[in-house]
1. Distance in nm of label points 7 Å out along Cα→Cβ at positions 13 and 165 was computed and gave 2.7; which structure, 1, 2, did it come from?
2. Out of 1, 2, which has the highest value for mean projected area of the Cα convex hull in nm²?
3. So if we calculate relative contact order in percent (Cα under 8 Å, 6 or more apart) for every structure here (1, 2), which label has the highest result?
4. -27500 is what came out when helix-only ellipticity at 222 nm (-39500 (n - 2.57) for each DSSP H run of 4 or more, over all residues; to 500) was calculated for one structure; which of 1, 2 is it?
5. Could you figure out which one of 1, 2 the value 1.00 for FRET efficiency 1/(1 + (r/R0)^6) of positions 101 and 141 (r between Cβ atoms, R0 = 35 Å, to 0.05) was computed from?
6. Suppose FRET efficiency 1/(1 + (r/R0)^6) of positions 37 and 117 (r between Cβ atoms, R0 = 30 Å, to 0.05) works out to 0.70; of 1, 2, which structure was it derived from?
7. Work out mean count of other Cβ atoms within 10 Å over residues 53-60 for each of structures 1, 2, then name the structure with the largest result.
8. Out of 1, 2, which one gives 2.9 for distance in nm of label points 7 Å out along Cα→Cβ at positions 29 and 133 as computed from the coordinates?
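Values quoted throughout were computed directly from the atomic coordinates according to the rules given, and no laboratory measurement underlies them. On a predicted model such as this, the values are computed, not experimentally measured, just so you know. Cβ atoms are built from the backbone, for glycine too; each structure is taken alone.
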Structure 1
Amino acid sequence: MNFDFSLFLRSIPVLAEGLQTTVALALPALILSALWAVPVVMGLLSPARPLVLLTRTYVEIVRNTPVLVQMFFLFFGSGMLGFPISGFMAGLIALVLQNGAYVAEIYRGGIRGVPQRQTEAGLALGLAPRAVFRIVVLPQALRKVIPPLSNQGVLIIKDTSLVAAIAVAEMTLQARMLADRTAAVFEIFLALALMYVALTAVFSGVMRLLERRLRIA
């Protein structure tokens, strides 16, 4: 089969329409996952054993079930309960619930990576525990977690393609529909792959700049 370059070029504007939906889903998923992970990691590090058990149970459940299954559960389950939500919202919630758990583990690793003696030194200087965390622990933990957060962010961007299974017209669904109409599967999915590469490259570049700024600060 010969490569049809004209079809490759014509597919790009169609996929660009789906790109808007992909970005509109990925951006809040990235931000909300990072925010949701904060109370989750607080639960994991809590001295209250019941809270630790509850949080750990949540983390294990969402980490050990596929995000696509969670999307189906939310999308179809909400309708069965009489409160239907859109495919977009079901995909967003599932991405946040699953990736928030992973990000919480990243946060926990960063916090525990700060030597305990530095916390003890801050307490010895008369700082309150919260002040020690904010001034001593948090800045160092942030520097440690940027690389794994970048990797998790790339996974979130790629996982947005799964919402095509619940009829959200992001890039992957647009590619599938276009391929059904033209049968130019290779050309279209090559264009799709290149657009995902570009999107994740931009995100990774932003995260590398953030990492450099934190090192300098």
Structure 2
Amino acid sequence: MCGRYSLTTSVDDLVEAFDVPPVTFDYRARYNIAPTQDVPVVASDRRGTRLGLLRWGLVPAWAHDLSMGSRMINARAETLLDKPAFKEAVVARRCLVPADGFYEWVAESGRKIPHWIHSPDREPMGLAGIWERWQPSGAEPVYSMAIITVDANEAIQHLHHRMPAILPVANRKAWIDAKTPIGEALGLLKPYEGVLDAYPVSTLVNSPANDVPECIERLPEG
């Protein structure tokens, strides 16, 4: 699964990497992004493709309350069309979640050590996602998303058996384009074939309250 990730890319580099207009929200580097938080997401609608803030944890349109989203932070690629919460979104509301790394915890010597997994060049990755609009009674709509997961590739199988679906740059537009046939879109979801690096980091990342650069610093050896 993917339960925490980072996005420390500068806003100008992010806009360039995802070919979107300048952002209209306050943007800052994030080192420890956690579920239920508002996060930058790339999506397309009638107003075009742009970067906006969505809540992490998909809240289906038919949900009774917001809390359902806390259980919907990830969606397995293999069962997207089978799950009532995801099947409509994957057909019509696909998105990209920019990230420059994500975390997995590994049991070592009786305790779990977090590892930061990232591209060697630290460039932002595009994680495949789906989004939804939930309209609570008498309040503003809530826009939320879930990150899609696939089997882990060989580079990180020793850390976890699942990983976010990372889309190569060449496949990003096809994924978020609702005109892309669903079969073709689902065919883009597979273990990442690019290079990934990983190293152990501080347990600071265990608490969402710690959103600091130290979260992605490599632990000293020994």
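1. Values: 1: 3.3; 2: 2.7.
The value was obtained from structure 2.
2. Numbers: 1: 15.5; 2: 12.7.
If we compare mean projected area of the Cα convex hull in nm² over 1, 2, the biggest value is for 1.
3. Values: 1: 31; 2: 22.
Result for relative contact order in percent (Cα under 8 Å, 6 or more apart) over 1, 2: largest is 1.
4. Details: 1: -27500; 2: -3000.
Checking each candidate, the match is 1.
5. On the way: 1: 1.00; 2: 0.70.
This value belongs to structure 1.
6. Details: 1: 0.70; 2: 0.95.
Checking each candidate, the match is 1.
7. If we compare mean count of other Cβ atoms within 10 Å over residues 53-60 over 1, 2, the biggest value is for 2.
8. Details: 1: 2.9; 2: 3.6.
Matching structure: 1.
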